[in-house]
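Structures given as structure tokens follow.
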Structure I
Amino acid sequence: MDYFTHATAVIDEGCTIESGVKIWHFAHIMPDAIIGANSNLGQNVFVAAKVKIGKNNKIQNNVSLYEGVITEDDVFIGPSAVFTNVINPRSAVSRKHEYKKTLVQTGATIGANATIVCGIEIGKYAFIGAGAVVTKDVQDFQLVKGNPAKPDGWMSRHGHKLTFENGEAICPDCNEKYILQGGICKLAE
């Protein structure tokens, strides 16, 4: 093995775990899950069957990722965040054939205790505030907060809130330039 698992973690047969991964206390990884290289899964993380986690993800304690969730590279998921996979669950009705895909794109951050309702896409470098309930797609670089989550500005790739003047903003950390046009934020070319 070229990855680390704590002795209390449960790793089911048939999952794929790439090199450099760390899986901590009481985590459970189900069959057919894929964990990308150098990802870190905290205590009590649950990864359902067929979930795909990209490279260099940081998934904090008590996060549940249910079937249908795909995260790309460099995603951060804060403590106790949860994903759903069925819109209208009922205990007495099997809806396993209705699982919806949820995509978290490269560099996105999901704050502590956020709930991500299934069937949406979270854009590149988007930032979901702590405790938010996300029910709709989130654009690249967009900051959303609240219940239900609503737009509250834009974030740089380095996690700084952007201040736009005349449609342009500069990241205070790295001096990258961003353009805001027609309600869409993107890196300047």
Structure II
Amino acid sequence: MSEHYYSNKTNAPSEERTWKYTLRGETLRFTTDNAVFSKKEVDFGSRVLIEAFQAPEVDGSFLDLGCGYGPIGLTLAKTYPGRKIYMVDINERAVELSRKNAEQNEISNVVVEVGDRLKEVRDVNFAAVLTNPPIRAGKKVVHAMFEEAYQSLVDRGELWVVIQKKQGAPSARKKLEELFGEVEVVEKQKRYYIFRAKKV
């Protein structure tokens, strides 16, 4: 089976690079590498999700599900220093980069774990889960992520998802509406949809 950015391990040679990016008014230094998603810049979908996100009114931690090298989770940690941000990815190299990026940006309110979907954080209940899901892993995997996120949220907690129209936004919305009491499109840019699904 060929490798993907959502593979657990990689044989791709390491070739780290470090660059700066400004998100929500915070300039962060990111070190990236081969075999991780969007290694040259923060991808457009993640940027739209980061800028659109508004913290729910309920207390609790946030989860960056499929964190990659950390742009979503680390920006949230900077923006919401009073919240603990959990960051999970199946890709071991990506998780190591997230840990490195947290350290070099002096961010301490994060917990970064290697894990398949929410298995490593199943004992935690979240106020918000954010994800730019691995569309190429297939609809079954993405919809399972939605189901596990629903189960992990506190009452009135929220799942925030970015997904392109051509990559399954209509079916994603249908699945979210089956699970959640309230689903809305918060933002739409260049065929990228930001869904907010509230557990009510």
Structure III
Amino acid sequence: MKKQTIFRELLLLLLAILPVAYLLINWKLLPDQMPIHFELNGQPNDYGSKSIFIYLPLGTYLLMLVLPFIDPRKSNYEVFSDTYLKLRIILGLFIGVLDSIIIYNQLHGIEKLGLFVPISVFLLFTLLGNYLGTVRPNYFVGIKVPWTLNSDEVWIKTHKFAGKLWFWGGISGVASLLVIKDPFFVLIPIILILVVVPIVYSYIIYQKIANH
């Protein structure tokens, strides 16, 4: 294994270990049941074992590590290896920060996260969108619908389009949350657009190519 690859994996592993270490250091101070799901206004509506905050970051790290080896189109991961690394870093940071905020709040008797969750989701879309256009056909990462999986050309065009849409959609979402008080009227419509529009776009592109 190359030194650069080892360094990258150590960095990613560190991102997964830090929130776990924070949890374990404060283990006895934390309740057995902690918030694991939140309403759009940041109010927790479901609780689970604090052990989940161990499994989630480490499990995500291991899953993202293994995917390139089990994907039937594993050779394509070499084409977008830099992008895949950035996507792993983004997801690692997202999960690590979210876990750490929840742990911190529990230590200080704070239940509600306010706008942290919707803002984090929009920032995640923005960051992912910045690199989505360079993701190449595979079975695990990206917009995996019949039309993109059946045509590399449709895949590439769809992801370039979706990348721009996600980037600006995420920025628009954060800006809207600063104006509109109820996150429901921001998060749901924009998420639907970011999810549905690229799928419809992929179908239209596929039909154009098929009928050409």
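Quick check: -8500 is what I get for helix-only ellipticity at 222 nm (-39500 (n - 2.57) for each DSSP H run of 4 or more, over all residues; to 500), calculated from one of I, II, III. Which structure matches? Label of the source structure: II.
Given a value of 3.5 for mean projected area of the Cα convex hull in nm², for residues 85-132 alone, point me to the structure among I, II, III it was derived from. The value was obtained from structure II. Of the structures labelled I, II, III, one was used to calculate mean count of other Cβ atoms within 10 Å over residues 69-76, giving 28.0. Name it. The correct label is II. Assign the value 8, 28, 32, 24, 7, 1, 0, calculated as P(r) over Cα pairs in 10 Å bins from 0, in percent, to the correct structure from I, II, III. Clearly, the read-out refers to III.
Since every read-out is calculated from the coordinates, none of them should be taken as a lab result. Quick caveat: nothing in here was measured; it's all calculated off a predicted structure. Cβ atoms are built from the backbone, for glycine too; each structure is taken alone.
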